[in-house]
Each structure stands twice: as C-alpha cells, then as structure tokens.
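Throughout, read-outs are computed from the coordinates displayed, never taken from laboratory work. Keep in mind that what you see is a predicted model, and the values were worked out from it rather than measured. Cβ atoms are built from the backbone, for glycine too; each structure is taken alone.
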Structure 1
Amino acid sequence: MSDAPDAPVTLNDVFQRDCPGRVVIDHIAGRWGMLILVALCERPMRFFMLRDRIGGISEKMLSQTLKTLVRDGLVAREVEPSTPPKVTYRLTPLGGELAGAVRTLVGFIGERVPAIMAAQRRYDRGDGPPEGD
C-alpha cells in the first residue's frame, strides 16, 4: 500500500503494515477470538454459556472480544425482547467460514500438543533444534 492519496488500495496484502486485514488478524488470532469462534461452531450461545465454555476468560474480555467480532461481521448478536433481555451470539455466514478454518487450526494444535511439548523440553534442555529443523 502506498501513502500517496490517489494510489489504489490493496486490501489483501497483510504483509504491509497499513493493511486493514492486519487489524482483523489481531481480532481473531488472539486466544479469545479463536476460542469464541470455535465455541460458536458448536451452537449459538448466550453470554454466560460462552463464559463458562471458555475457561479463564473474564467477563470484560469476553464482552470486548464479542463486540469486536460483531463489528467485524463475524458474530451476530441477537436480542430477544424479554425481561431481562436474552442475548444470543451466533456465527454469521462469514464467521462460519472463518471459524471452520480456525477450528481446523485449533484441532491441529490439540492433536499435536504432546509433540509440541516434547520439542519444547528438548529445546529447554539445550538438546538442539526441535525435530524437522
């Protein structure tokens, strides 16, 4: 991307510092964004269901992250008129596409935790680079 005002804007070059895609990557690449997206793959959930599903997330961080994901068009916030109002969060079609890819990544990591931990132990012992290097 160029700083020139009349230069064409390339929105998909995330290697450029001023690419808007980098902001979205920040929103989803943190642990909370990823975990919220994967949790919502299971089913639409209310706030406290999400909080209970994602161990360790504070209500403040859940609220902030949900607002960001709603703004990005990845999560929909549905308010059911009642007293008190019932708010449910679900993936949008765009969020569903992204969540599928994130779910694959999270599954990959989950399945390979023993190998990753073994590599970390080897590295910490000074046994040289992990396998594959």
Structure 2
Amino acid sequence: MTAFIREQKVGFQHCDPAGIAFYPRYFEIINATIEEWFETCVGFSFGDIHFVRGEAVPTVHIDIDFKTPSRLGDMLCLKLQLVKIGTSSIELQIECTCKGEMRFKANHIIVYAKAALGKTSPWPKDLLAGLENQLVHS
C-alpha cells in the first residue's frame, strides 16, 4: 500500500512567541494525522473505536528526531506508513517535510486495548483486516 499523505498548515496556535512551531504541538499534529488515517484508510474513526466499540488505540511509544524548525504559515506534508503489525500493536513511521526539507521523523507505536479492562488485547478481525490493507511491504 502507498503512504498516507496529509497536509497541515502551521497556525498561530502551533507557535511560540517567536513564530516557531512549539515542539509539543507536533505531537498534536501527529495524532491528528493518525486519527485521519484510521478513518480514511483503515475504515474506523476514533469516535467509532472509542465511543461505539468501547475500545482504544493509545500511543505507548514515540521516538522522534526534530531536524529543522517550522514557522507560522509553513505548509507541512506528513507522510504516514504502517510498517509492522503485531498481535495487539502497530508501528507507524511518520515523516514531516516542508518544501522537501525534513522537519521531523517519528517512529510511533500504538496498541489496541479494551477500554474497560485497561489492558491490551489482540486486534479484532475487522480492524486487523483494515490494517493489513495498509501495511507497506519493503
């Protein structure tokens, strides 16, 4: 499968007083990208997963390298790829560029959990099928 691409303009709410994107806002941008990917590509919205099904897909690990700062008004291009599916986890790679210049790279691990139990569980068959359709094969 090809990578999921999403654009995000750096807004005032993302910036510090100098007009540079404040690094914690990148985590919000990453989460918005993952949320859109789940709905658009996997076929399940966070609303359905969390509120209808009573399940959750929390982040358990993120490793990120910040390369170059972003500024107010920059148009970021976020590229998300699913690179590994585990029994109850997935590994995503997310690259963020602006006009071809790398802004950050992240490796992100999400798990599937039954919200009421508060612990991980294997992916249900319908979610797993949606994920398998998105797996990037090297």
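Where does the value 28, 16, 13 come from, among 1, 2, when semi-axes √(5λ) of the Cα gyration tensor in Å is the thing being computed?
Numbers: 1: 31, 26, 12; 2: 28, 16, 13.
Source structure: 2.
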Query raised in the report: Given structures 1, 2, which gives the highest value for relative contact order in percent (Cα under 8 Å, 6 or more apart)?
Result: 2
Query raised in the report: distance in nm of label points 7 Å out along Cα→Cβ at positions 19 and 43 was computed and gave 4.6; which structure, 1, 2, did it come from?
Result: 2
Query raised in the report: From which structure (1, 2) was helix-only ellipticity at 222 nm (-39500 (n - 2.57) for each DSSP H run of 4 or more, over all residues; to 500) calculated, if the value obtained is -5000?
Result: 2
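Out of 1, 2, choose the structure whose coordinates give distance in nm of label points 7 Å out along Cα→Cβ at positions 59 and 91 equal to 1.8 when calculated.
Values: 1: 2.8; 2: 1.8.
Matching structure: 2.
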Report summary line: percent of Cα pairs over 13 Å apart, for residues 27-66 alone gets 43 when computed on, of labels 1, 2, structure 1
